[in-house]
Structure P
Amino acid sequence: MSDAFGRIIAEQGLDVPAVVARLHAAGSGRYRGRADIETGNALARLIVWIAGFPAPGRGVDFEIATTPQGEGHIWARRFGASKTRSYLTYDSTRGCAVEHFGPIAIRMGLRMRAEVLTVAVLGASFLGLPLPRLLTPQSAACEFETPDGGFGFDISASLPLVGLLIRYQGSFDVPALR
């Protein structure tokens, strides 16, 4: 069962790298690699900490597990000892992915730029109420194939008036589907 990104990739006919297609088509899996993590100013670090994301670090052990649940997938990320979970669903009405971090929901769209799958924030809500642009996280997230054939990621989030909240980048292997 494809995750929400896999559904968008299929519906839009996006020509994504094979490793990106495998991850989003797998439905479930556990992947390990390393990540570099940056955070912004003191306010940004507080927001990141409250959201359960890790402190800055280089070469941090990284693990992501995806598990189907209901109409979506749980995405459990571990950065060293720090853990964060989200629930990713597909909104068929809007044709977008929605990632839920507790009471916050972030709508995302996908597009290909060269050989890179980019993820754009389309909007956000808190407890179902739309957030104004001033409180909506912005992202420069992307997924790609690394030179050695691994799954590369570069995920960032920022807020107007606050700046960079978090950026984590790294890679992991995604075995071929059986």
Structure Q
Amino acid sequence: MNGGLLFLAAGGAVVFTALLFARALVHKLSDVTAFSGFVADYGILPERFVRPATLGLVAAEGAILVALVVPALWPVGPVLAALMLLAYAAAIGQAVRMGRRWIECGCGGAVQPVSWGLVGRNVALAALALLGAAGSPFSLDVGEATAVIASGFTVFLGYLLVEQILGNAAYLKPRT
């Protein structure tokens, strides 16, 4: 075993984070206009900055995804992913503080209104992304790399299930 448990966990974290960003990027690219509406709904930016910010966020997520999957860019990808997730957590927190709890987060996947729970989720996802910076993609043999990919996909599937459950639960709560 060349990588050790830390490298295996870090590799799984990178695979998970790459899948998370790929899914979010596909969601945003599939309807940039809708995503622009989500950005506007946060009420943080003046209207004239919404479209450029939307395009900037899409470009940044694309660049982060590239940094996560290109081994030569390690460990920049996990750090940039964590920073983006923390920036999103701050935006969600600001929207909640402003009383905008009715807006959808725009994260991709199950529809979820902004909440402190989503802020916590993003902080946890940022911590997981940072774990990816602890390992090195150059130190894994074929068997370890296979285990890393399988574990990242498995955690991602679990994440999707939990996210869908939380999205469904959001529909059951009364809107205020």
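Supply the structure label, taken from P, Q, corresponding to distance in nm of label points 7 Å out along Cα→Cβ at positions 74 and 130 with the calculated value 3.2. Could you put the intermediate results ahead of the total?
On the way: P: 3.2; Q: 2.0.
Label of the originating structure: P.
Quick check: 13.8, 43 is what I get for Rg and Dmax of the Cα atoms in Å, for residues 34-121 alone, calculated from one of P, Q. Which structure matches?
Only structure Q yields this read-out.
Figure out for me which of the structures P, Q the number 45, 39, 32 belongs to, where Cα extents along the principal axes in Å was derived from the coordinates. Don't skip to the answer; put the middle values down first.
Numbers: P: 45, 39, 32; Q: 54, 35, 26.
Derived from P, not from the others.
When FRET efficiency 1/(1 + (r/R0)^6) of positions 10 and 42 (r between Cβ atoms, R0 = 30 Å, to 0.05) is calculated, the result is 0.40; to which of the structures P, Q does this value belong? Don't jump to the answer; show the numbers that get you there.
Details: P: 0.10; Q: 0.40.
Traced to structure Q.
Out of P, Q, choose the structure whose coordinates give helix-only ellipticity at 222 nm (-39500 (n - 2.57) for each DSSP H run of 4 or more, over all residues; to 500) equal to -25500 when calculated.
Details: P: -4500; Q: -25500.
Answer for the origin of the read-out: Q.
When log10 I(q)/I(0) by the Debye sum over Cα atoms at q = 0.12, 0.23, 0.26, 0.27 Å⁻¹, for residues 90-161 alone is calculated, the result is -0.37, -1.06, -1.21, -1.25; to which of the structures P, Q does this value belong? Walk me through the intermediate numbers first.
Numbers: P: -0.37, -1.06, -1.21, -1.25; Q: -0.47, -1.05, -1.19, -1.24.
Source structure for this number: P.
Tell me which of P, Q gives 23 when you compute relative contact order in percent (Cα under 8 Å, 6 or more apart).
Details: P: 23; Q: 38.
Here the read-out was taken from P.
Only the coordinates and a few stated rules stand behind these numbers; no lab work does. Here the structure is a predicted model, which is why all the values come from computation and not from measurement. Cβ atoms are built from the backbone, for glycine too; each structure is taken alone.
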